[in-house]
Structure I
Amino acid sequence: MTVRSGWLLNRDAQGGGQTREDTRVVPTGTMYPAGEVTVRGGVIPGGDPFKLTSAGAMEATISVGRAVLQGTAAQGAYPVAVTEPETLTFADGNAQFPRKDSVVIRVQDTTYDGTGQVRAYLEIMQGTPAASPTAPTADGTSEKLYEVTVPAGASAGTGGIDWGTAVADRRRFTTGLGGIMAGGWTSGYSGSYPGQYRDNGGVLERWNGTAWEPRLRLGPSGRLEFADLILQRASDGALQVEQAVYSQRTAATDYAFSAKPAADTYDRLRINADGAINWGPGTATRDVNLYRGGVNILKTDDAFDCAMVKTTTGVTVQSGWTIFQQDLRVRAGVSVVHLAFTRSSATAVSVPASGNITPDLLIAKVPASMTPPFDMFCAASTGVGDGSVRITTAGDVELLSWTPSASIAQNATMRIEYTFIK
């Protein structure tokens, strides 16, 4: 026999009862429970058990596999196995309507079902032809494997069954007690006890006694999905999270994150639960910090040093002037500008006795990087005379006043410095 069952025939029954080979090939052990004394029937995963392939126009072959068939609570469960491929022949189609047949693996045990049979076998349960047919439900001690649609008028002479579209996989899987349930045709079943796990389409779910709770998704290429949180490999040696990472610690000073090179003794970076960040050299404890000092205050107990940005271009001068020096230095948000202009025109700038230059004399325009956030008034000097200059938000450098009755002669160098924070 190629379809075998364990614990079905008594030793004194016809056929000699269960052989040692039967015992070795059928699944044994306590299976996935469905109740106090019942188990979830189904196919034992591994390879492609009970695979259906076409064997002709109206024939199909069921490959080898193992399963557990649950009878009544008093009857118990039957472990079965198909040890060689079995070929099944489907009846010709109805002349008017299609039908759906069910392929099942079944145990008959006359002690409980009164069939007069004691056997395990594969069966085609023929459906009822209809405009919208439905497949028979697996009844008694059986497990449905497939549903096959048989078209109206189908026969070996008319082309038979379209095996590419006619077969619907209805295998459900079961496993041993404590094992993670494999996938299968349907996920619409309840767990048996809190703490059971199953793999539902790549999502690891836990039965809480009432419902399945998604716990973890095992995605491709090492990707993990915790409900809607995705953790995956970004590149060589890099881990990527597409959502927020949250750490909750008991004390504010407990660190939530740390990092150090493998060769170091101490962490070079720590971020505490209260938001404080601490840095160290790796050879000693951390000695530099940055933290919240109060409302809208960022504070450090140590020195703060940052890089300087320098710009030496961008100033445009008006006729009669040349730019001798232009220098912008920005550090820690503070901008310092030094400008030096040379009077290139042979015509000197004459200053009235009042010292007030009317109208204001436009000398140059500075770029946006040197432009203050508001109009600034600063001193200007040639070494022999001095006055005041306005730097506007538009970048205009305007001479407002100078030493009364003096002048700014040709080749005189006028220097201006101003500082601002944007």
Structure II
Amino acid sequence: MKTNSVPKIRFKGFTDDWEQRKLGEFGKATGGISIESEFSENGKYKVISIGSYSERSTYNDQGIRVNKTHKIEQKICNKNDLTMILNDKTASGNIIGRVLLIDADDSYVFNQRTERIEVNQLQYNSNFLYSMLNADGIRSKIIRAAQGNTQIYVNWSVISRFIYLVPLKIAEQTAIGNFFSTLDNLITLHQRKCDQTKELKKFMLQKMFPKKGEKNPEIRFSGFTDDWEQRKLGEISSLITKGTTPKDKSGRGEVNFIKVENIDDSSGEIRVESKISLDEHLGYLKRSQLKENDILFSIAGTLGRVTSVNKWILPANTNQALSIIRLKEGSLEYVKTCLKGNVVTDFIRKNPTVGAQPNLSLEQVSSLAISMPSEDEQQKIGAYFSTLDRLITLHQRKCEQLKELKKFMLQNMFPKKG
């Protein structure tokens, strides 16, 4: 068996060598034409154009529609067709060769700069071809064939002769295609759940805190009726300070060094990418040594990014772009949630100069006013939003794991020669 004509990883029961086939042999190819003149706001058919090819090679609906006319009748796609982008209006060429898989009959029309491939279903599985042609290591051969300066393009007549290795057994193609289709569906599912949870969090941040001039929120846990009161952050904190830039820029050492960009904007999860020495931490950076349950609140560049310090990240330090807020009263999760709401937006609206120069001083941080209910209600609200943050983190992490798995399998379930 020739090792260069089989993948490293394959499903049980398949042992035959993969065979060489030209791109043009996968099915009948048809080039697109300009159909801009046919665009209709209430059209039946979704239009596939340059902007339709997302980063994940899934259909990006731009809201462009057409109705059936004589001009477009031959450009209507069928389920299991593939479309490939041949022309990038920009000079980057990043989207050249991306492929879409048509998921329904009589629903899509392909525009100019796109080639449709009506896959020969007797010999080839569309899911398999879709996954193979979009794999980075395989699509790169089409990118290398691109021409042009201000617009990057490839000629179908040229790339249709490109050779690919494929299994001749349709059963093996189907198994591979279904595997990647399942991965894609799981990625989409977790991404959708992540986005929905973010939207829910955004909505509840608007509804579970009193509006300006009011003392009660629109949505509230049952059993709580008392008015909320305004408290300044400085009044409920024992310390508000910030760090400085370390002299050693190598990023090496024994102590975690947290920057704004290490904090996830939605979930607050910290990902440490840099460190400092223990000598720096105990010396001139002593003021900004972090403790468990410290709140980190971004005050330079990106304003209002919030997290808190868990003991697993210690010892740790930070720089001047993050303020350190050490509470003496109030619920930690509640105060964090307040700071993720409209506190900063409202402050900037009252102080227009902050918007022009995205910086908050420690004095301004201390003067930030937040609405405070009873301790029990704070605990309930904080726990609710903490749960939402954990769900966001869970789905984000699952998405990333699945994407890494897909990347690995794309590299190993197709022969290198292909």
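Derivation of every value follows stated rules applied to the coordinates shown; laboratory data play no part. These numbers were taken from a predicted model, which means no experiment stands behind them. Cβ atoms are built from the backbone, for glycine too; each structure is taken alone.
Please state which of the structures I, II yields -500 when helix-only ellipticity at 222 nm (-39500 (n - 2.57) for each DSSP H run of 4 or more, over all residues; to 500) is computed from it.
Details: I: -500; II: -10000.
This figure was derived from I.
Using relative contact order in percent (Cα under 8 Å, 6 or more apart), single out the structure from I, II with the greatest value.
When relative contact order in percent (Cα under 8 Å, 6 or more apart) is computed for each of I, II, structure II gives the biggest number.
Given structures I, II, which gives the highest value for distance in nm of label points 7 Å out along Cα→Cβ at positions 248 and 360? Don't skip to the answer; put the middle values down first.
Values: I: 5.9; II: 3.2.
Result for distance in nm of label points 7 Å out along Cα→Cβ at positions 248 and 360 over I, II: largest is I.
Given a computed value of 9.9 for mean count of other Cβ atoms within 10 Å over residues 304-311, which structure among I, II does it belong to?
Only structure I yields this read-out.
Here P(r) over Cα pairs in 5 Å bins from 0, in percent, for residues 328-399 alone has been calculated and equals 3, 14, 20, 18, 15, 15, 12, 3, 0, so which of I, II was it run on?
II
Given a value of 43.8, 137 for Rg and Dmax of the Cα atoms in Å, point me to the structure among I, II it was derived from. Let's see the in-between values first.
Working: I: 43.8, 137; II: 27.7, 78.
Of the structures listed, the value fits I.
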